Structure 1
Amino acid sequence: MFFFPSRHRPVLSAILLLVLAEVCLAADPSVSTVLRPADPLNPAAFEHYYNLDYDAAIQDFERIAARHPNDPFAVNHLLSAIQVRELYRMGAMNTGEYANDSFIGQAHRPAEPAQKVRIKQLVEQAEKLEDAELARNPNNTDMLYARGVTRGQFALYTALIERAWLSSLRNAVGARHDHERVLESAPQYTDAKLVVGAHNYVMGSLSFAVKMAVALAGLSGDKDKGIQYLNDAYHGNGETSVDAGVVLMVFLRRERRYDEALQIARTIGPRFPRNYLLPLEEANLLRASGKSGEAEEQYRRVWQNGREGKYGGLHYEIAALELGDLLRSEKKYQAAAAAYELVSEVTGADPELLQKANLGAGEMYDQLQKRDLAVKKYEAVVATNSGNAEADKARRRIKDAYRE
């Protein structure tokens, strides 16, 4: 396993953004997409997938794969669902983390060993099918595309689960090259523009020095071309339409093109009412664009929908944490503390989110000169997990009151 020292973080950031394009490579069931393989269960499987009901989606994709054992598209869809479910469980699915370098080095929950084994088995299974077909016909565009998807999924695995950056970069480069070959012979194959577009944007956004370093891997880029390709994939009604929209939102946020990103969020979000991440991203974009009042309303809307059961057992409590952070930035300390306190009202709240919320509440109580309440919150942070950065901060706050 390889790790980059801190001075190489721009390169690491580029690698992670490259593989971000691989988070979801499925299909949008709400438009007239030709689903591959042709199986009547596919629309329901994808509906579950985009509504974050990964268990149901995996069951459906497993049945489809069993009926189409020689179809790499079926294997790739199952692979994607299993991998994204594990990333969600690990706490690595917040698009806001990919808008800057702050997530680099942060420890997410570790992957389950059994899921790691299964993911690698599916990658091997898909590549075996793809390589066999390409050995018979090296110019088979569907197989080139499918192999690029598999390579991209493995790039995601090695980056965000194994944290093996060089291996991830090799697979990301392989994915791009496969999809570039697809576009050379079939320019209308808009699905392939997701990976190629994402890679072009990232390479085109790097500093000159970092571009030279990454160019050793044979990659170059054009930021404008990347945005255009992602737009093509998003509007192409193909298998990568929704995914291209999500990646495009991330990149448009980096470009501070908030109105365009918001339009995408508001278009995709209503299609999948159980997916709280999309309306949450809308709130994040509103906040980033300086529309604090609208952002507050949207965070509260996500929270209320969660309380009413619209998101099932998903961790919608992140909306309360984000709301607290917003109110805190406006120095509304009492309101921020109240928002942070909401997280503890959720049965089975994510422990990491609960720790952050309790730490934030404690700091707000210190700002309000409510020392006893603050200390209780800090103690709750340590009680949840005494061995992480939040616990270290809480122990310091117990000794010395927090002041902004």
Structure 2
Amino acid sequence: MATPKRMKFGVFMAPFHRVGENPTLALERDLELLQWLDTLGFDEAYIGEHHSAGWETIASPELFMATAAERTRHIRLGTGVASLPYHHPLMVANRMCQLDHLTRGRVILGVGPGALASDAIMLGIKPERQRAMMEESLDAIVRLMSDSTPFTHKTDWFELHDAVLHLRPYQDPIVPIAVASVESPAGVTLAGKHGASVLSLSVPRDTIRKTSLAELWSIAEETAAEHGKTMHREDWGVVMGMHLADSKKQAIEDIKEGAGNVVTEYFGRTLGNPVPDVPRDQIVEYMVEHNQWIVGTPDDCIAGIERLQELTGGFGKFMMRVEDWAPRDKIHRSYELLARYVMPHFQGSLAGIQVSNQQTSERREQLQENRYVGIKAATDRFDANRK
């Protein structure tokens, strides 16, 4: 199993806001969360693009990222994801290059075919064409970013005539690219073609093609080799639902009602996706038992990540899906617990502290003797000077 010396941690912010609440305040709460994650030392945050269904209310991740960039200092911001069939590739490349400069190289271009069928219907895009369109678009974007030679290209849905990006990427050689992978091999195949990173947005379960995460990564590596590219496990992000508290019982209780809302009202009633065949108040336990979510204490989270590492053969980024399923203070506390007790376990930041603590503890009797000798010597000198 290949594990990184320093695992990265981040979030995937769709976001999910229940229909009926103030959308302005919800967006502000999302921005506030990113500020908190920046303070806690999280590495990356990916922002979604959606145009329908009422829950995922960010239509332009680039606009959201530009606002977030002004409120943060370190965290890298990615589109999570830009739905490439919805846009002309020249526009995508231009917007990302501009953001790359404005953030001094803190952006990542996350791409996908478009998650919501209701978005594609409004745009007149055939579902069976979305993944092919994504590939055609990304091919053009990579060419535009990597080469300043004027480029002419024509497909059945966009054209480029002597196209060139007059504002080149700030990062070298191009803005980093991450490709979303959900169920089909399309995402990992495209990532391998360009040597891009992968964002695995779910642990595969009962889908049309029952392909494990490890098998999907193998497809990415095989495709990369065919195109003279190399995949790097440290750039592979696995995305899961996560909530932590001081006890597992408390963590489950924190999100029981909110998780039921998301799963039944949005994924089930709105989108028509399959939902667990259990009572609403048992959804959290079901998702935890089936390794879809990590809910519990920091120790439970460490064990869950280690199970994922075994399942995948090793990945470099643990990405939490942002869920609006608990009060703000409990959500912020969850991320704080992860930053304080989980991240150090996978980033090696405790090694010196633990060695130093153990070393001191093992010599405590000798050190106390030395302390006593030092105090006695100082006291004797003081008494001698007073005589």
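Read-outs: derived from the displayed coordinates by stated rules, not from any lab. Just so it is clear, the model here is predicted, and its values are computed rather than measured. Cβ atoms are built from the backbone, for glycine too; each structure is taken alone.
For which of 1, 2 does relative contact order in percent (Cα under 8 Å, 6 or more apart), calculated from the coordinates, equal 13? Derived from 1, not from the others. Quick check: -14000 is what I get for helix-only ellipticity at 222 nm (-39500 (n - 2.57) for each DSSP H run of 4 or more, over all residues; to 500), calculated from one of 1, 2. Which structure matches? Corresponding structure: 2.
Source structure of the calculated read-out (Rg and Dmax of the Cα atoms in Å, 21.7, 74) within 1, 2: 1. Which of 1, 2 yields 1.08 for Rg/Rh (Cα atoms, Kirkwood Rh), for residues 84-123 alone, as computed? It traces back to 2.
Computed over structures 1, 2, distance in nm of label points 7 Å out along Cα→Cβ at positions 196 and 308 reaches its largest value in 1.
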